[in-house]
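Quick note: the coordinates plus some simple rules give every number you see, no bench work behind them. Here the structure is a predicted model, which is why all the values come from computation and not from measurement. Cβ atoms are built from the backbone, for glycine too; each structure is taken alone.
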Structure 1
Amino acid sequence: MQKLSAQQIRSSFINASRSEAAKLNLPAGFDALDWENLDFLGWRDAKMPLRGYLILPGPGGPTGLLLRAPEGGAKKNRAVLCELCRDIHSKDDVLLWVAKRAGQSGRNGNTVGTLVCADFLCCRNVRVAPPVNDINPDPEVTVARQVDALITRTVQFVARVRGD
């Protein structure tokens, strides 16, 4: 992912008002992010922990989503799988992040949700190379496949929010 400025991020949102985008808090360590190893930029707002943001690069520029986590945190009786990275080894929490749909549909109250790692660590999770075995003889190929799948699923989620 190419480095983005704060202004590019704030102007990328398709489901947030200008005032919501203007009030967002950038991720901790924003100036030191490892942009080369990010397929999307995702973070929880430090001052509003029920609010999250996901920025996906694209040919027409970045597309941003304002997301909301459930009230009361994650109360679940079983482990759930992140729909974006589908990492089975991660011990991180997974939350149902909900996005207001873009345009009139969102203004009418329609939303789309998906299960995502609570702290948006998907880009890191897919880059963990599996041990060499008969199923995964080449860990680099496996990682590349996982990265491609993460991008595909993230693009599909953004398209659902956009209403494509």
Structure 2
Amino acid sequence: MKPIVSIKDVVNEMDVPSDEHSAFLNRRTGELLTLSTEELSAAEEDDDIDDYPEWQKDMIIKAKEVISSDDYLPLPSKFDIHEYHIVEDFCCSVEDDKIRGELLDKIRGRRAFSRFKDAIKSHGLKEEWYRFRQEKLERIAIDWLEGNQISYTKAES
């Protein structure tokens, strides 16, 4: 029987904002796993596991399993998610013309995201932003799960 995974769990794993980590789903068991680039590199280069701290050894063993098995699929990464486009879509969704224009101006240039966060806070749009972003991430997760023929539920696991 194929596992049924929670969209919320998948989104939580996808939402680790780091170049230093990659998330995977075991399509056979439904297990979600996040590994550091160091752990993946150690597994790929077949480093001596005894050179690593005790807490990291299990993760390197898991990383070896991930790279040697077809059961693990990489979850959408930050490059698949396009956070800037989500921010831009949110700005465009704001009904008030003046606020929409201000938000679109704030997301151009250096420090765009911090200016955006300040602006949504000052306009009382912070909760709307988080809800909008969550919905977008869930849509990305659903598309990915369906594309990989993985059953899912909206219920928490």
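Figures for the structure shown
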{"item": "Label whose coordinates, when distance in nm of label points 7 Å out along Cα→Cβ at positions 97 and 121 is calculated, return 3.0 (choices 1, 2)", "result": "2"}
{"item": "Answer label among 1, 2 for the case where mean projected area of the Cα convex hull in nm², calculated from the coordinates, equals 10.6", "result": "1"}
{"item": "Of the structures 1, 2, the one that -17000 was derived from, the read-out being helix-only ellipticity at 222 nm (-39500 (n - 2.57) for each DSSP H run of 4 or more, over all residues; to 500)", "result": "2"}
{"item": "Which of 1, 2 leads on relative contact order in percent (Cα under 8 Å, 6 or more apart), largest value", "result": "2"}
{"item": "Label whose coordinates, when Cα extents along the principal axes in Å, for residues 65-104 alone is calculated, return 54, 12, 9 (choices 1, 2)", "result": "2"}
{"item": "Among 1, 2, which structure scores highest (criterion: mean count of other Cβ atoms within 10 Å over residues 1-8)", "result": "2"}
